[in-house]
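All of the numbers you see were taken from the coordinates with simple rules; none came from a lab. The model shown is predicted, which means the values in this text are computed figures rather than measured ones. Cβ atoms are built from the backbone, for glycine too; each structure is taken alone.
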Structure I
Amino acid sequence: MTVDPRAPCVVGVAQTTVRGGDAPEPLELWADVCARAAADSGGSGVLDGVDSLQIVYCQSWQYDDPPGRLAARLGIGPRHRFYSGIGGTTPQLLVQDAAAAIVRGDFDVAIVTGAEALETRRQLKKRDEKPAWSFKDPERKPFPFEAPFHPAEVAHNVFQAWLTFALWDVARRARAGVAPDQYRRGLGDLLAPMTRVAAANPYAWFPIERSAGELIAPTAENRMVGYPYTKYMVSVMDVDMAAALVVMSHEKADALGVPADRRVYLRGWCYATDPVYVAEHEPMWGSAAMDAASLEALRAAGVGVDDLAHLDLYSCFGSSVNFALDALGVAADDPRGVTVTGGLPFAGGAGSDYMTHLPGW
C-alpha cells in the first residue's frame, strides 16, 4: 500500500520517573527525555532534524525562555518553538497540531515534551529550601488559567477542580437515579482495575494495587476530598516525571532511516471544548465536547470503537472517565480497561503533561 509522503507518524518516545531523592530541574528532565526519544526512533540525525520544539507548560519553575533554553541545551536550532498554556488536553493538542502542520508541509520533525518536579519542590519547601535552578524568569508571570474566574463561581467557591468534577459526577448520579453509596461503589469498581495496571507500570508514581473498598473508604490516610471522591481516587500533581515524543512525516522517516516497526501513524484526531464555566456546562451529567470529538476522531481514522485494541481515558477525576465512557458507548467493565498506564491518580498526574506519557505504551 502506498503511504502519503506527508503522513505523520510517532517514531520515538521516552519517559522517566525520579524516585528516592530530589529530581533534576525541569530543563534537565526535558533534555534527557528529548534526546532519548530521538534515539528511540532508530533513525540517524533525528535530533538535528527537529524543526519544531514544543513544550507543555511547567508548573515547577518559570524559565525565562523555555524553548530557547531547551534548544540550546540540546544543541539544535528549530525554527518553530512553542511553550503551551495549562490543561490536561495540552499534549494531545500539541501532537495533533504538529501532525496537521506536517501534513501541510510546514515542517518535517517535531518534538513534544513536558516535565514536572513538583514533588521535589514540595520536599524542598518542607526543608525550608528553595530550588537552585537555572534561567529563572525575572518577571513573575501570572498563572495561565484558561479563562478568568467567573465572579459567581468565586463567590460560591465552585471553581476548584476537585469540586467541579465532583459536581458533574453528582449530576450524572442523579441523572442515572443511583443511590449515593451505590454510585461510590461503582466508582471504586471502575478505578480498582486501574491500580492493577499502575502496579505493573515501572514508571507509575503509585505502583500499588488497591481494592475498590480501599479506594472508597475514608480513613486517616485516605481522607474525603469531596463527595464522591477520596484522596486515593483523584489525580496527584506532586510528582517528578517527564516524557517526550517525536513526530515526523513518512518521507522524513524514510530519509532518516527510521525502521518501519518504529512508526505509529496518526490516522484520526479531533479537539473540542466544553464551556469553561460550570453554570454553562450543558448537560451537567455529560460532555458534549467528548461526544463530538470522539465521534469525529473515529470517523477520520476510519474505525469504530469496537476496532480499538486499547483505551486510555483521561482520569483526573472519576467524572472525566465516566463522561468518556458515555461518549464512546463503552461499558465500565469493558475487558479492554480504561487505561494503559494506570491513569492520573495512580500512574501520576504530572501537571498538564500526563498525555505525553501515553505513546510509550
Structure II
Amino acid sequence: PSSIPTPQPLMILEESSLIQSQVIPTDKYSTLNWNYIYAQKYTLERNWNEGKYLLQDFFGQKEACYCLEFDNEKIIGGSRDNTIIIWNIKTGRIQKILLGHESPVLCFASNDGYLISGSSDKSIIVWNLESGEILQSLVGHEESVLSVKYYEGFVISSSRDKTIKIWNFETGVLKKTLNGHREAINSLSVKNGIIVSASGDRTIKIWDFKSGELQRTLKGHSRGIACVQFDGDNCIASGSSDGTIKIWDVKSGDVLKTLNGHTELVRTLQFNKDMKLVSGSYDSTIKVWDMKKGKLLLDLKGVHKSWIFKIRFNKSKIISCSRDNRVLCWDFGLGVDENFFL
C-alpha cells in the first residue's frame, strides 16, 4: 500500500545526528525530565513510523541460525552447525561459542543468566551463560525439540513427536507429558498459568499449566501453524503456512482480527507492550504492524534474500536471522539517548 513508508537504512551516522548522553533527572516532577522523556519517545516513534534504522551484520556463523535471543549486551544465535554463538551487540564480535548439541539448534528460552536450548538431536540443554557450562541435559522427546519456554521453575518443551513436556528446571526431572496434537508442535507460549501450543495440525490448543488439562482447541487457519505468542493477557497471535496472522480471544476462542500481507508461511512473530507486532516470513520480508490501528506500519524487504527463521525485538531494535546465513540488527534508536533504554 502506498501509505506504508519505504524503509531507509542509514549505514553511516554523523556525530551531529546523535544526542549526547545525559543523566536523566530523578525528580519525576522536573520539567526537564518530562521534556527529555517526551523528546526521546517522539524521536523513537518517528523512526519506527518513517522506517529509519541503522543496519548491522553479525558474522562468524558457518551456517544459518534458526533461533535468537538478545538483550542490551549480547545476541545469542542457535545455528544449523550445532553451535550456539554469543555476539557482543555493540562491537559485533563473537564472545563465546557453546558446544554441546549434536544436531542443529532450533529453539531458545532464557532465564536470569541461564539459556535453555532445544535441538534436532531430541535433547534440551540448560546452560550457565557466563561460564558456558552445561547444567542439565533433558532427554525424553522422541523427535526434534521445536520450542522451549521457562515458566515458574519449569522448562516447557514441544516436539515433532506431537507432545508437550514439562520438566523441573532445577532437577531436570520430567513432571508431565501433554498429548492431544496430531502433528508436530511448532511453537509454545505461556502466561498466567496457561500454555498455548501451535501445531502443523492447523490447531492451537490451550492447556492449564498446573493440571495439564486441555481447556480449548482453536481452529481457523487453513494450513499448519508455525508460531504463536500471547498478545497481552487475553489474546494470542498466531502465524501460519496460509500466510496470515490471526489474533484470537483466549477465553472465547474467537478470531478477533486477521492480518494479511505475507505471501508465504509466517514463521516467527513477537508482540510487545507498545502495541507493535513484528512478523517474519518465508517470503523473505519482516513486517511491523501497528496493532492499535490494526494496519501494516513497515514492510522491511529486499535485505534478507531468503526465508526468515526468527525475529526478536524490543523498543528500539529488531534482530533477525534467515536462511541466507545473515544475522541482522535493525536499530531504530537513531538520535535517541542510550540512557533512555536503561
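Summary table below
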item: At a computed -10500 (helix-only ellipticity at 222 nm (-39500 (n - 2.57) for each DSSP H run of 4 or more, over all residues; to 500)), which of I, II; result: I
item: Highest-scoring label, criterion being mean count of other Cβ atoms within 10 Å over residues 107-114, among I, II; result: I
item: With relative contact order in percent (Cα under 8 Å, 6 or more apart) derived as 15, matching label from I, II; result: II
